[in-house]
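Down below are the structures I want you to see.
Just so you know, all these numbers are worked out from the coordinates, no wet-lab data involved. Values in this document were obtained by computation on a predicted structure and should not be read as measured data. Cβ atoms are built from the backbone, for glycine too; each structure is taken alone.
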Structure P
Amino acid sequence: MPRIEPLDSIWKSKIPGHVISMAWSPGGTYIAAASADDLIVILEAETGKHIHTYEGHPGGTSQIAWHPREPLLASAGCDGHIRLWQIGSKSPIATVEGGAAWVESLAWSNRGDYLATSAGKFLRIWDFRQGSLVSSAMRAFSPQISTIASMGWKPGPADMLATCGYNGLYFWSNDRSEPIQVFPWKGSMLTLVWSPDGKYIATGNQDSTIQFWNMATGKELRMWGYPSKITTLSWDCKSRYLASGGSATPVVWDCSGTGPANTRPITLDFHGTLLTQLAFQSEGSILASGCTEGMVATWRPGKTEVPLATAHLGNAISRFAWSFSNNRLAVGTANGEVHLFKAPKV
């Protein structure tokens, strides 16, 4: 077996509490890290130095997301609010209500024209084309059948949002009050991911399965055999490989040609405990995996089944964030550490 290189560490920083969400700013100058306790810390990407610390949300911050074009950070939390932060400001420049006591998630559309937020069964889409976050520029949809578990905007110029939960996949547009399309499914969906080409959408489910949908035909395909529920999925940039968790072993499906049906997936054996994070580079072939015992591994699926480089951080891996240049990997842990590594050479 070839020698596995250690990941090349650039710096390590610390924030108070579990790192629950993490994101790079446009241009890659900053990394924002949110604590489950409530704080939001802005780190200088080059050095790891703390630039700003914000009192995020009383009761805990649940998610953060940078505007794709502007140095503006949106946050959601357990106080039922969404906040908008500007680098250098001491307080949020906007605060709006999410529709329920706890706002679980938010997502900017690809051009930053809209901000989608979910709070329990309540979905809202905020029109940000005038550069402000105000209730008068918000569309509130009827309560869903179940709690919204995950959501994501379709890649490309079309502003179509997908959400999932107990009863299936729903597709939304800001100019329609009702779903523009529905893919019914009996069971609990936990996470969804679009293929980068927008042709497919996949969900990880409570019943330890993965469900694929062809967006053009609506045709379904289910993959099973996992020992645990599926909470983490990631597509590679060419929409060929889908990496999945649900065990201690990353399982990678080749979705090229006629798709993954009746094919043998790639299995990447290294971790000894349950996977918590999987993330492909946004442009590139490297996959990162992390687990509950604090091991990080990087891979090149389809080329080798041995890790390119690894690191042992000693605490459960809670978040990954690849830089837009794809040459840096930020890793957050359950004890509040933020590490920055160089991407291994391929």
Structure Q
Amino acid sequence: MSETKKVLVGMSGGVDSTVTALLLQERGYEVQGVYMKLHDNDAYHEANYAKAQRVGEYLGVPVHFLDISGDFRKEVYDYFVEEYRAGRTPNPCVVCNRQIKFGRMLEFADSLGIEKVATGHYVRCDGRYVYQAKDRNKDQSYFLAEVRSEVLPRLIFPLGEWFKEDVKAFAAKIPVLEGIARQKESSEICFVENDYTEVLERHMEIDREGEVLNEAGEVVGRHKGYMHYTIGKRRGFTVHGAHDPHYVLSLDPEHNRIVVGKKESLAVDSFEIARINLFDRDRTEFDCQVKVRYRTRAIPAHVRIEGSRGTVELGEPVYGLARGQFAVFYDGERLLGGGEIL
């Protein structure tokens, strides 16, 4: 008799994680759930853990409560705040997936003697590579570019073959999800309710007026504080006498200044990366398609890796390249990995 397959499912009480757990149960897996407390909004966690528990009762599976808020604060939340303080544009979801969801969650699975781990991410995985989801509008492969290659054989993503509208229709038939299937989807960054500046305001003064410079270093206007801006932003500052749109080209945190210019000055055709993670670690030079932000179009690129750094040469210019974001590499649908933009 074959041993029962076990899987630990990350459960939020929402549609995607519930359908994930149900699909795996239908495939013959012995499912256990885990609700992960990541940040310090206790009311939020109380409500959502209650939803996850109701789902667990409906499915007849235990749902553990895992408080890893300390790790999350140190490795994700503090990183987010300090990157903005330094004038960079962080991507906390990429870091969270590496360190927390497919780091601490796997460690918890080990403590339960469970090999496989599943989440409601819209991606596909064959144990060696991650691939884009069938539903390109929901594809979340970008956010898994920094996940360690050695954990891929343990991961299951049942929703990678589904379209979101079909998941919602399926969920609408599940009694315990009545009403939830129609609720608004959560934001990408779980600890940001409205705007990222609300988070930064808890830790520092961000509303400090400063100078706007042109590319020649001349003062041409005023802004409301450098942390309100990312590369490519075109509103929220003044440029005296300007008739054409101006965009943020760079930030100077030390002097609370921003440099602005016309759109053509945003164009970048090559850049450097660090914090490199490739699923084929012996790759040192390759052609690929690259996305420089989650919602940008993938464009042709040539990548060269030397030690802990790399250079990305683009087949066409990109606009609004931001330090701190991640460049993510693809070979068609297959995710190759990524690196932090320097």
Structure R
Amino acid sequence: MTDSGKKTLGRIFSGAQPTGDMHLGNYLGAIRNWVRLQEDYECIYCVVDLHAITTFQDPRLLAGHTREAAATYLAAGVDPKESILFNQSQVPAHAELAWIFACVARMGWLNRMTQFKDKAGKHREKASIGLYSYPTLMAADILVYKATHVPVGDDQKQHLELTRDIAQKFNSDFGVEYFPLVEPLILGGATRVMSLRDGTAKMSKSDPSDYSRISLTDDPDTIARKFRKARTDGEPLPGEIAGLKDRPEALNLVTIFAALADRKRDDVLADFAGQGFADFKAALTDLAVEKLGPLTAEMIRLKDDPGYVDGVLRDGARRAAAIAEPILREVRDIVGFLRP
């Protein structure tokens, strides 16, 4: 049940890192869907600042990035009265349960995590322990609230499986049926948005080229310039999606258009079949400006009111802690810790 007493289909936990400008991929791939989930689920949404510091963050910027991420959630339609919105570091239960789970998880499990290999790259020995053990904190984020569902993309499925493994081993080790085996929530409306410079790579804040992504704070002229420069090919647009096989950049732009318009990709292609990319990019720019303009304006308004955003996060942290702390007390009892 939510604070309003509404019957729900379960409890959702999800979050994103505050590591710079939020972009179109964050919005279409996650945040827009979080808004829709509020109708049927009890939703807990988190700015995961503890995860952010697995790689060094400038302390002078981190607080501002945290507020910006929260402002993005709010501007997109996350309702702080209907859902819980907070930043992770304000609820210490996350970190404590992560340590307990680090003692439950096995090295072999973490060694198989492909995302660590991708992020650490060739300099694995120089990566932080936090980056390596990131999945145990993610498991704690979810299970400290006994969440029943987590909306996931392809790159998070392995971590969610690890969360289930940790829950199962904890229950088995201590002879309890305590933590639920959380279920993935595969969203039909989630869109995997790729880089505007490389249709085989996911749109990312870490890409050195600003032209690889549409930031949610971009003005209309910047959006137009980025779409004009987006990589495409010399072939005209086909009449159906099958014609975009082996054309990743073209597929990406059509996918973005369809997502912003809430239409099927085949229907979009039917409108532009046989045309080149100049007209298509112009139409995509107009659509993006129309859909993102109100979101950007509200983000800017909220960023100019940090006191309000901080108040939302504090209230959300209080409500989140009210759920997490009793669960953590029970975990301490199960493990055998003395009560203070």
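When log10 I(q)/I(0) by the Debye sum over Cα atoms at q = 0.16, 0.18, 0.25 Å⁻¹, for residues 15-62 alone is computed for each of P, Q, R, which one produces -0.54, -0.65, -0.96? Going label by label, the one that fits is R. Looking at FRET efficiency 1/(1 + (r/R0)^6) of positions 143 and 271 (r between Cβ atoms, R0 = 41 Å, to 0.05) for structures P, Q, R, the greatest value goes to Q. Quick check: -5500 is what I get for helix-only ellipticity at 222 nm (-39500 (n - 2.57) for each DSSP H run of 4 or more, over all residues; to 500), calculated from one of P, Q, R. Which structure matches? This figure was derived from Q.
In this comparison of P, Q, R, the computed figure 21.1 for mean count of other Cβ atoms within 10 Å over residues 103-110 is attributed to P.
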